[in-house]
Structure I
Amino acid sequence: MQHPVPSAPPVDLLVVGGGINGAGIARDAVGRGLSVLLVEKDDLAAHTSQWSSKLIHGGLRYLEHYEFRLVGEALAEREVLLRVAPHLIKPLQFVLPHEPHLRPKWLLRAGLFLYDNLGGWSGQKQTLPKSFAAKLGPSKSSNWGAGLKPQFGEGFVYSDAQVNDARLVVENAKDARARGADIRVGTAFVGAKRVGDIWHATVRDGKSGAEQSIHARAIVNAAGPWVKDLLAHIDTPATKETVKHIKGSHIIVPRVHDEPHAYILQNKDDRIVFVIPYFERFSLIGTTDVPVTDFAAPQITDDETQYLLDLANTYLARPLTREDIVSTYAGVRPLYDDGDDDPSAITRDYTLKLDRHDGGAPLLNIYGGKITTYRKLAEHAIEKLLPFFPNAKTASWTDTPLQAGATTKSLAALSDKIQTRGISAGYAHRLVNRYGLAADQLATADMGEIFDDTFSEKEIPYLRDHEWAHSAQAMLQRRTKTNLLASPAALPRIHAAIDAALK
């Protein structure tokens, strides 16, 4: 075993976990003047953060569980995040077909009235269209019932937003690094013990196996599903907090209709399932809520697949079969155990627990949360740690864009500009939605081979050198979704180009 390399001077904050919460906390902390080291044993967004329903939303169904604070905060954050990352987060309208035997109209109207207004009660201006009742049959101006059985003639339309979840994690990490944070992907946290007001931690490089001793003034445990497991490697008393691991699974099928809206479908078990436009050619259907104990490599089950197909087919005019499924995925949400036995009713709110045994160095454990509220979670995490860092800036600041100057208008102009360099409209659009304003430097006349207008040879060194992508999976799944968008004929050539670059 190699001996740890002597540590540099203490860092203010050691963040363990490269999901959306860890990356968001690292960005917030370094922007307040703290020195930050983030370690992630696998890859950024390698686990829960890449397997969401791809939504920035208040959570309409959470109103039935009286989660008014969470919904209000999430709706306010929805507006902030549309400004923070306009290349990754887009407005999306949802159609809720009315099923009289499941929820009466008055209840839906009341819920949507709350949904329209809860976000504004915080003082955050709401810019997305308010909800309204709609006829679902085709008309000259709309076709809100596209793809549905004709029996669904009435419903409601409301607004939320869609996100490229894994890329949002990467953008937060890139911004943190640009401000001075040390982001180490493929570096595992081994353990830590308190020595007075300093943590003595050990981390291990995944490639070389070399261990390094790190001194830190505070540790943030943002390990997601592993938040409790990590505590077994930290010299601190056992905690009473527990986590419920809830698996959510999705299926991806060819687009079920040509309109730009999504559906929110009610089921007789009181759950809801989304049918969401996904990239240009697909629909994303999910999610399930299944308690699990094995969370390292979750997979969708046959029962979950059938559940999603059955509910979709209750509403869709053209029935879906298993043969229609293009891809599936499953992720595990580490929810704070609030004592509720119903997986759908367990709070999606976050809980932050500060551990300072015997007045020693602080440890902050992050439980729960959702991608929509990651920025507020980070703010609240830093606020809990501010007493230990009197010189840190106290004002919140992360409502500023991840890319200065990025607006819907500037991104559209960049897409047009890139096309003047001989790049197709489709690929220019994908580059801008993927990299935002950074696409301007990436997109040149010499892109190497462009595969199916989805991915180019030039992206490979960029992803390797600027986005910590050191495997084909990192590049093609988490960073670009090329494994879904490219043709079966192109994928072997893409893998060969990646293998050559990584060697």
Structure II
Amino acid sequence: MKELDAAREALATARRHLSDGDGPEQVVLFDLAYMASALEAAFVMLSYGERGEIERKLATVFAADVLHDIRTRLDDREHLFGVEKGAVPGLAAGRDPALLSELAGEPGAVHLEDEFVILRDTFRRFADDRLAPVAEEIHRRNADIPDAVIDMLAEMGCFGISIPEQYGGFASGGDDELVGMIVATEELSRGSLGVGGSLVTRPEILAKAILAGGTEEQKTAWLPRIASGELMVSVAVTEPDYGSDSANIKAAARRDGDVWRVSGVKTWCTFAGRANLLMLLARTDPDRSKAHRGLSLFVVEKPAFAGHEFALEGMEGRAIDTIGYRGMHSYEVAFDGFPVPAANLIGEEGRGFYYQMSAFANGRLQTAARAVGLMQAAYEAALRYARERVVFGKPLFDYGLTRAKLTRMAALIQGCRQFSHAVALLLAKGGADGQLEASMVKLYACRAAEWVAREAQQIHGGMGYAEEYAVSRYFVDARVLPIFEGAEEILALKVIARRLLD
């Protein structure tokens, strides 16, 4: 598509212009990162559009919205990016009200291999039968995820999707093994972001770190029990003063014979109460000038606790009340000389930051899949309500504006879904492949989820603001997506823009 080719050339020009400058302004860098991420998704959708007529039309709508967004971000600021005015054309066909009305209610086929269709259908039934019926109660009461849900997910092999077969999981090393992980994650998130969709993420992150730096003894000791669901996982990286700036964390581990004594405070440790294992990043070199080179990664073992707080000698935790994303509970955890066996150090001392960052790429991809699942739930709720609700003598679905909204939602969901599948194939190759794209899809899909949830709530009108409708939960749940697993500002400025300009 020549319009997308022109946009790609314009952004290439912008990258050259900005890389030659004296420290571009953050607003410009953020917009560059977002535009580049959206454009990558649009090119993925071009391939999707070759699969059929509905697919072609959805790809056209998606591309038109991406181009419109890029043009808006450049408008009257082309000189800041070093591009000519009008360098990025529009795509009128994709914004034609007639096309938007025609496609209403057409989400487009996903086009999965047969084995993934079976996997999707299995997890969809589970989400419909087991997650959706309890999701509202858990959200309203800020309750714990029922053990029965965790047990059933364990029986389905949910926690071992990306763990190699030799360690009790189901990953066989194929190029598409991560696709299965994000298909399952999407369906669980469609049932409930807080109850189901996020349960897979933390085991995924820790397993990746153990596989990257752990000893054979560590892999054998922990991975099979993570895969079986016997050991639940939380991640303890963020601190009250250091969120995405993890290279400057203060929590310290001091060697004391056969143990490391950990002191400090971690925050936003999702599921830390119920977890048996914490993936802990701590400073082992007191020389803070070494920044990320002085950090090490540990596996901290602890008993599981129900409720909103826990305490044991040297460690205390309390849940942080949140407006959404409930069931998992995010904790602040304080350590005071808590002993961690020396054998629980992952990889080399001082290399923890690198193990963590490689593991977070999978977590970011998975978060994009969570965003897609939540968007899908919001879209389906809006579509149902639009067909049932009669306003001025006819269903909402019959109005042009409603139909246009539903079409743009469907195109955006499919674009993010296809982008996440493409990134999964890249990441499965290992090495540097897919690392940048994992941040891009996380950035783009999570922002998209907020818009889709907002539009779904708007279609519900006043009832969208009522707690009796699940769409109000989707709206507040969506708000967390651009914040966790890498805040969008940090991904845009410190990861995506930096890589684009290198």
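Things worth noting here:
- Source structure (of I, II) for Cα Rg over 2.2 N^0.38 Å, for residues 143-270 alone, computed value 1.66: I
- Given -8500 for helix-only ellipticity at 222 nm (-39500 (n - 2.57) for each DSSP H run of 4 or more, over all residues; to 500), calculated: source structure among I, II: I
- Looking at mean projected area of the Cα convex hull in nm², for residues 255-382 alone over structures I, II, structure I comes out largest.
- Label whose coordinates, when FRET efficiency 1/(1 + (r/R0)^6) of positions 87 and 423 (r between Cβ atoms, R0 = 30 Å, to 0.05) is calculated, return 0.65 (choices I, II): II
- Structures I, II were shown, and Rg and Dmax of the Cα atoms in Å at 22.9, 72 was computed from I.
No lab work stands behind these numbers, since they all come straight from the coordinates. Predicted model, so just to flag it, every value in this text is computed and none were measured. Cβ atoms are built from the backbone, for glycine too; each structure is taken alone.
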